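In the part that follows, the structures are each spelled out as structure tokens.
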Structure 1
């Protein structure tokens with residue numbers, strides 16, 4: 001297996017396909033294409049991340065760069081701080097939702113957004129330039145998450161006072177990741193009664209790192225045991241949010257964006273431009289239509305959504321993996337923003353989350369994956385369906401095959417050495433049939 005390099009940054013298995021030397025190599029390239037100024041460095045809770053973090057700080061200091069050292073913070077917090085402080089940019093040491101043995105780097109531009117495809121291409125080419133010889137400064141920013149929390153509490157689309165009056169009981173599972181402190185503190189500021197599970201910084205992930213339903217058994221149990229109103233779960237770098245309802249049922253990470261959109265569009269009550277990716281639920285389109293709003297879809301990858309949001313002046317977007325992007329805060333997926341939007345909707349509805357979900361679009365999505373070394377012939381797959389009258393094809397990111405009330409998307413992952421196959425339909429059987437039909441063609 002090789003180091004994975006994509007629009008999502010770089011990542012690999014620590015001391016196998018990714019190590020400190022790799023981190024310094026790409027740090028040098030990062031410096032060469034960024035404007036002069038202070039560079040933010042942060043990480044998630046992986047134990048080997050501390051070794052990389054300290055090495056990168058020392059390198060930057062020794063070549064005359066000033067460093068804003070934030071240690072463990074959510075990736076969206078790093079994005080927010082870079083934007084607010086107008087820094088040169090930043091690097092977060094994280095492998096996001098990949099397992100504990102992985103690590104990597106996410107590269108953030110001076111506007112708080114990830115590098116776009118053009119800048120990533122330049123960075124991956126390994127360019128370097130001359131550097132200063134005097135010592136730089138290390139500026140330690142302790143509790144950096146507090147300014148991010150303040151921003152979320154004061155968002156125009158959030159009725160913080162209404163949320164505080166509800167005194168919600170919330171169970172939080174941060175998988176011992178970067179949100180271990182930030183998300184509980186945000187909820188406490190909303191006057192929530194917070195029950196924490198898997199909320200420390202020991203770097204040991206006690207469940208699957210993706211916040212998908214099969215990994216949320218502990219959260220579901222805790223919600224039921226504590227008679228909580230809602231359960232919230234993040235991935236290790238805290239850009240994704242998944243939700244468990246008051247009955248302990250995981251509602252699926254696709255529903256996070258749908259709930260956030262419902263909360264936001266109800267507040268604005270006028271047409272909005274929503275941006276999401278090709279693999280996100282068609283429930284987004286249904287919510288958009290309800291509020292006379294439009295949907296634009298992009299290739300998978302946060303920066304692809306962000307670039308389209310910039311282009312069309314969109315104020316909200318996201319991805320169906322639990323990622324919500326709100327321009328008022330910053331242009332990046334953010335579990336803190338998503339939590340606030342969901343609590344806002346819950347506070348204003350005067351209903352339980354299980355009751356709310358009955359009135360939201362309900363589709364069944366199946367997500368599976370196969371090894372990258374499997375022979376994938378997208379033209380062969382397309383030919384198998386091209387004779388159908390009602391079918392459409394999108395080939396900008398792998399192959400997406402669409403019908404009126406169902407679709408299947410086949411594409412190479414940006415973050416793992418796999419091919420993802422995702423389907424959605426009105427019922428589980430149809431969604432499974434779509435997956436099986438693709439697998440049968442490949443076999």
Structure 2
């Protein structure tokens with residue numbers, strides 16, 4: 001049952017001591033409790049999240065969608081997150097810095113835009129983060145006229161990019177050797193038939209959203225590549241090879257690169273979580289967006305096995321369903337940076353940032369019957385200056401989610417900042433770090 005939480009927020013703040021940024025009142029939740037909050041010094045539009053522990057301290061890194069730059073948040077005490085700094089970046093108008101990924105002492109940030117620009121302005125930036133609060137720019141690797149989107153760097157020699165490239169329609173997968181991060185170089189690429197100039201165009205235009213998730217043995221990757229969920233043989237990074245694919249759109253929503261937005265492997269159970277991304281407000285302009293589980297025991301023939309139920313509004317909500325609330329309704333990001341030692345590995349819980357429906361928590365202990373077991377909806381924020389860009393919205397949206405090995409859940413909300421949450425429902429995983 002949903003709880004109006006203004007009073008609870010004040011009691012919680014009092015019990016945890018004084019904070020620079022108190023938890024905004026008015027949130028609603030079921031089996032999820034906010035324990036901390038940061039307004040990020042007024043830098044709205046926090047987006048993609050990543051985390052690392054250095055010594056005894058924990059740092060949350062994020063990109064931004066409303067301004068060019070990145071933020072660092074010290075979350076050593078999750079009840080009192082401390083804003084460290086905003087790292088500004090100057091690029092021509094239209095280039096976004098929303099996406100980033102990291103491992104060990106190397107951070108990879110994306111430069112992306114939704115229309116063609118000068119390729120010299122896009123691509124990725126590589127940063128030395130040995131000093132976790134003072135990243136040093138090492139190099140700028142350029143790609144195509146729209147730059148890169150959801151990249152991944154699982155450590156080691158290679159980073160995997162979702163990128164536009166001259167001579168290709170849509171975004172393709174590009175593998176970059178970053179063993180010398182001051183001089184990155186291409187190591188391989190893969191694209192769907194029909195993307196390269198001169199190839200016959202398929203009925204559904206392919207495009208790669210990212211990220212790439214490489215199996216623990218390094219031999220296979222599973223990734224979201226519209227219109228399908230794709231498994232690739234990565235034995236030879238210079239020449240990745242298709243193993244198998246499961247087409248998701250149609251019948252599900254087609255909106256270009258976001259149509260198959262996320263693929264999260266559960267390697268030990270040979271399952272894949274997959275989802276789309278809603279783009280249009282309301283639900284009457286697009287086909288159904290999806291969140292699903294896929295049986296990947298035979299990577300040559302991935303099999304759709306179950307669908308996640310649609311979230312329901314709180315009982316006292318002034319709308320009957322989230323389609324009527326306004327803004328986007330549908331899945332967006334999941335806790336995806338599973339290559340990081342400090343990120344909770346997917347088990348029986350899946351955390352989904354669900355745009356206007358906030359954070360949703362699903363139990364998949366029975367993969368044929370995903371069940372919602374918790375949720376958190378941030379409060380609306382009146383009188384905030386209007387923002388612009390692809391993720392601007394008149395109402396609050398939950399953009400990304402990341403869970404750490406201490407049991408903390410972080411969500412980025414485009415109107416407020418970062419909420420730190422705790423799940424209290426069924427199947428709560430035991431923390432593996434303090």
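Nothing in this text is a laboratory measurement; each read-out follows from the coordinates by a stated rule. These figures come from a predicted structure and were not determined experimentally. Cβ atoms are built from the backbone, for glycine too; each structure is taken alone.
Here are the numbers for the structure shown:
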{"read-out": "Read-out helix-only ellipticity at 222 nm (-39500 (n - 2.57) for each DSSP H run of 4 or more, over all residues; to 500), computed value -11000, structure in 1, 2", "value": "1"}
{"read-out": "Comparison of 1, 2 - label where distance in nm of label points 7 Å out along Cα→Cβ at positions 222 and 350 is highest", "value": "1"}
{"read-out": "Structure from which 0.95 was derived, FRET efficiency 1/(1 + (r/R0)^6) of positions 238 and 318 (r between Cβ atoms, R0 = 25 Å, to 0.05), options 1, 2", "value": "1"}
